[in-house]
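Student: Multiple structures are listed underneath, in structure tokens.
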Structure I
Amino acid sequence: MLRSIKILVIAIFLLGISCKEQSSSVVKEEAKDLTTRIVSPAGNQSSLPHLVSNGNKTLLSWVEKEGDSLIKFKYSEWNANKWQESQNILQGTDWFVNWADYPMIAENKGNLWSHVLKKSTAGTYSYDVKQNVRPKGKKTWNTNLTLHTDDTPTEHGFVTVIPYKESFFVTWLDGRNTEENKAGERGAMTIRAAEIAANGTVSSEKELDASTCDCCQTTAAITDNGPVVIYRDRSADEIRDISIVRKVEGEWTQPKSIHVDDWKIKGCPVNGPKAAALENQLVVAWFTGAQEKPRVQLIFSSDGGENFDAPIHIAGDEVLGRVDVLLVDKDTALVSWMEMFDKKAQLKVARVSRKGVMSKHHVIATLDASRKTGFPQMELVDNKVLFAWTEVSKSDTSVQTAFVAIDQF
């Protein structure tokens, strides 16, 4: 996977803005700092935060490195306007730890689910998704449960997990077809989905697309019509636009582009989309470098992803992508992204209406522009928007958190 990351590092800085987007009323000047820092529950050498809220519980997970090889996977719950004391999920020395493909935690009706990537062979790019579950009422985690049904020594990762019915809906990139055959040929990366019971039992596993981008994050949402999965696709001639598949009346639809960016690139950009849903209202944010012009875009759908409005241009020029998105209400979204400024990176956020009216670009934090910063996170909790990111210094990395009152955007 890292071999394809290198291809885009130079290309991203050569990229700018399409003229095919919906016009928006953008206020270019930046807003004053409105953020309030929160004491982080994470310790030294912490990184890879995953922030998630289902309306009832808000959790933050991360990893901490100890010594040369030991990695600890931890989490904390947001309660009484602060992070509670951290708790351990598990630890290991044989995990695949990557800046873009991070462990996650989720909660549904008292049941907890999490995952790590565990190396399956000595090869660099052979690792499995191992799920960990703690059903409601249990005090210990049941760990090391395999998510996928194959045992090929290939890449499996870029997981998305969300609460669904009584359990969880999970989607991931699956490299089982990339194993070299006797003729020296390799197939493409695929994307799969399944439902996971509280005890870790996997059901309804399904391949959704037989050829996808190798290492861009996946995303998913639950609409009134059913689950939707959004991801960076890959055509035979290396067009890597954002596609959607939807589960409608128990059947998965064929992949369909949410917008034709026509981004032709031979390497994976490692820059996946993010989605959010409220009833049948769906919003998707994503990065593209089509026409050698980098930009972050936002798009709305009012029918669960069957049809989409014209995309709204959020930011361009020096954007790095690494987006996140929330729905404040059916017609209003918050979108965050990273952008270069004075040789550093900034985590920015803006409020955007479906009609394309955009607030000022608020700077949440100034970040290191390297891969160590990872992918900043954002969640709406009561009247606050919580943020989490990795802060990088010469000798340490640390997970940091902050909030902004929602009425300040």
Structure II
Amino acid sequence: MASGPDKSGEGKQGKRALSTRLTHAARDRKLTQGGVNPVVQRASTVLVESASKLFEPGGWTYGRHGTATHAALKDALAEIENADHCAIVESGLLACTIPFIAFAQAGAHVLVGDNTYGPTRRFCDRTLSRWGCETEYFDTTIGAGIEALIRPTTKLIFLESPGSMTFEIADAPAIATAAKAKGVVTTMDNTWSGGVFHKPLSLGFDISVQANTKYVSGGADVLSGAIFANSEALFARLKETIADLGVNTSADDAYTVLRGARSLAMRMDRHQASAVEVARWLDAHPSIRRVLHPALESDPGHALWRRDFSGASGLFGIVLKSSETLQVHAFLDALELFGLGFSYGGFESLAIYCDPQLKRNLTKPAYGGPLIRLSIGLEDPADLIADLDQALKALD
């Protein structure tokens, strides 16, 4: 599916396609000073015009509050997620953890999808528990059944859809409806879709977060995260938390992310097309037990994906036929075009062996073989298929 006009909401520039909106976002002359791109404004000290403005509410008085470069990036990112408010932080992990810090507290209870990104789980298990906040993990396919897990002390529901290693799709509207009825804040890690193919805020979620490190920047050379909301009250709480933590992204990093974001819609279309082609080829390969990709008709989450998403990214999983660890390592080491790395969303293809880091409390899947995650980059899919074909011979 193309990333053309968003089927789940319009950006601030109206009905124009996302690719057009991103090309023209943040082109205000106050931000660009006549150039095509915004200036890279580096500042710590800010000189105000008069003494009366030193303590003016909402005034720009210190570099930690952001510069013109940050304002330009926020404008562009808000177009991607159809959001009224956007905050930028230094990493995707920080974007995931700040909502917990903002809305949870000692004695509180939070619900976290059992397939959530490992470092977010680590924060919950280590830091939240030390603060006296209880984390309960849930099966993200629970849908409206999550109502039974919500307690009077539940402050936040956090999940990612699809899961970044096992790719289950959540019934986001059902979970959002149940949470709103109980006054619980909901947060979605939306990194898999790049924000292009999935709009959590339009589906009823309060907060959407992303690692700009991945698809948005697209260059595998910057760490950045973003937090989105439409509620002014909720966003004020998030901004307070960010200010209290002293969080600030450098102007250079903000500029780098914005430069990548300009081509996001086009790149996501290419990632999607190549990944589906590679996934369908793998689905028919005799060494593959199963392909985990919601865009495939055989996937258990396909119907929900078709309903709530307008496309798919380049990240999916494969389950190998039963193999020893040494064979799995031989397969990975035989790959020539796929690098072995933990990130995704850049121009280069990557592969990782998931089993050693697959953490679950109640939904550990039994796939009957080793789980490999593939990130399909911008290489020609025929070349990637040829590379996988020769590397899979190491399993024989």
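Student: From which structure (I, II) was distance in nm of label points 7 Å out along Cα→Cβ at positions 105 and 137 calculated, if the value obtained is 2.3?
Tutor: The read-out comes from structure I.
Student: If FRET efficiency 1/(1 + (r/R0)^6) of positions 225 and 361 (r between Cβ atoms, R0 = 30 Å, to 0.05) is computed to be 0.75, which of I, II is the source?
Tutor: Computed on structure II.
Student: From which structure (I, II) was helix-only ellipticity at 222 nm (-39500 (n - 2.57) for each DSSP H run of 4 or more, over all residues; to 500) calculated, if the value obtained is -500?
Tutor: I
Student: If FRET efficiency 1/(1 + (r/R0)^6) of positions 73 and 385 (r between Cβ atoms, R0 = 41 Å, to 0.05) comes out at 0.95 when worked out from the coordinates, which of I, II was used?
Tutor: Traced to structure I.
Student: So mean count of other Cβ atoms within 10 Å over residues 185-192, computed for just one structure, reads 17.9; which one of I, II is that?
Tutor: I
Student: Sticking with this structure for a sec: When Rg and Dmax of the Cα atoms in Å is computed for each of I, II, which one produces 19.8, 61?
Tutor: Computed on structure I.
Student: Ranked by distance in nm of label points 7 Å out along Cα→Cβ at positions 49 and 273, which of I, II sits at the highest value?
Tutor: II
Every number here is computed from the coordinates shown, using simple stated rules; none is lab data. It should be emphasised that the depicted structure is a prediction, and the values quoted were computed from it without experimental measurement. Cβ atoms are built from the backbone, for glycine too; each structure is taken alone.
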